Structure 1
């Protein structure tokens, strides 16, 4: 078993016939995976000098090799080759410098790329790759963008996004134009928990806030180019209703914690009225998270409108018996004339209400089968 200082490889993909080798990204993913497993930094050697069956890369194709490698978490970039062998020079196949060490047309391209990598590298060397995803036509070995990723790229454009984290858990993403022939304008969509995005400048490493409108921002990518962003997320976890010590529900704004539906449609609230349709037998709705002191109320008053029905039921749970059961309910008569009526439910004389802390209540607005398909409207439910 060996433990090399780096995991360095080459896989030149720019072919002389103008095509790209189809397994370029597959190899990047393999090197990324095994580098992460072994904890060894991965390096990629990119094509500069045309030789054998490989073409003369354009500046954009050199940029594309660099930024796709960085998005896959490569920690080092080498060039094949720096110096031009005399035999290749005779064929006009030049590297970064000619046989005499004089800069060729590639020199300023490499100089610019190195300057950008030197700036971004101070940060990228400290980041850990957490995932790489593609949009457009998915290349061999690439993974399609997932719907739950915090930053979402347009599905119809050939793009690449690599995600990273630093030691403190900060999130980063590098977005790369996978087209090495044409620039692209990109509309990036943000999931709702992304609250801030800043771009890390490849020129000087400074951070610039990215303007966000309607959970989206725009960026332009030169052919084969990439840009690095840091983004912040924040989750607002839903909180359960606070335990109430009183029974007083007027439905002024919302359902006020009523749910636990059985054979009733999802309720809506409008103009202080809760509405729900009976869709099956034994319909009811419940309100938990109660801590109503013993003997606080002797009766429950419900104002509601029913198009049909003659009888309803009111159940409750107590601290001693935290379940709805047939020994803790009261029947009450209803009027099914499609008008609002107040129904008084005398609970105070019931032996399992008297002297008990009430933890939850349940309203069965109508118990007859003929009421299925009817809409129940409730104005208020109050204890007295």
Structure 2
């Protein structure tokens, strides 16, 4: 299926002003790179006079898809470039919200810095200014071409991710998975991308593979509640309810205000026949979302399992009060009334039989 990608890749340049001429040369090589998908390059010279430069700069840094760190001695010596911009960039990179590319402009000791964990450009970390320079107007073109090729790979990765997102939203999970897989081939340390891959696999009912993807995402970002919750969903569908319960519990430990996680933990506990604990989980979900009819239905089902039929009837009636066309809840109400009616009939029939037997013993006949 052909998908037209509407958005552009946003690139942010972080650099020391002494390196502005090199930044300008790099920008020329990246201009219109890979068609029209790179139309929003940004650097601090675009801040308008009178604007709050720190606010504008941070907004663009936090919205960027690709962050280019133009490394030199001046960059590393700058408290702002090194201490603030690079810190924000690496935090976003580690969370999978952006892709950071350090570009070594001039010779400097960078191997002991945080950027050493990332793939740097040009190839092999050879500084741009150490490449051939052809006078008079083609300074370091060979180096910048090498950098542009590397940046283009990252751009194509973003395009594959966005293509996958569009296909996923259209319900084309197999094609979405293919697009995500192409991105993973280059960007396999991105927890968000691994989670997207897992969710596509989940919709394809490939739960073992989905679980593996979620586990990989969790290894990269242990504090993301969505990853733990999705892991629980995969385990639940594999009928591994004890492990699902643990995954949901981990998710709730990180964020206890998510209705869906409490609800799904309740379902796992229900399948483990831990009905009292399941009831507590469903009630917590109701506290967070009191107008969710499904939660009252699940409370009712749990109370039935606890043989608390009158309480179950109240829960089902709450469900249909919220959702008047809730057929399943009405069916459950019908089932309880039928059961209670049969129980009442049996009790009355037993009393009638006992009375009839006593009358016979007394010799009384019709």
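We did not get these values from a lab; they are worked out from the coordinates using the rules stated. Everything numeric in this text was worked out from a predicted model, so none of it was measured. Cβ atoms are built from the backbone, for glycine too; each structure is taken alone.
Computing mean count of other Cβ atoms within 10 Å over residues 211-218 for each of 1, 2, which one ends up highest?
2
From which structure (1, 2) was distance in nm of label points 7 Å out along Cα→Cβ at positions 19 and 299 calculated, if the value obtained is 5.9?
Going through each structure in turn, the value belongs to 2.
Here log10 I(q)/I(0) by the Debye sum over Cα atoms at q = 0.09, 0.10, 0.13 Å⁻¹ was calculated and came to -0.69, -0.79, -1.06; which of the structures 1, 2 was it taken from?
2
Quick check on the output: 18.5 is mean count of other Cβ atoms within 10 Å over residues 59-66, derived from one of 1, 2. Which one produced it?
Only one of 1, 2 returns 18.5 for mean count of other Cβ atoms within 10 Å over residues 59-66, namely 2.
Here helix-only ellipticity at 222 nm (-39500 (n - 2.57) for each DSSP H run of 4 or more, over all residues; to 500) has been calculated and equals -4000, so which of 1, 2 was it run on?
So the calculation was done on 1.
Matching task: 24, 20, 12 is the computed value of Cα extents along the principal axes in Å, for residues 291-338 alone. Pick the structure from 1, 2.
2
Ranked by relative contact order in percent (Cα under 8 Å, 6 or more apart), which of 1, 2 sits at the highest value?
Across 1, 2, relative contact order in percent (Cα under 8 Å, 6 or more apart) peaks for 1.
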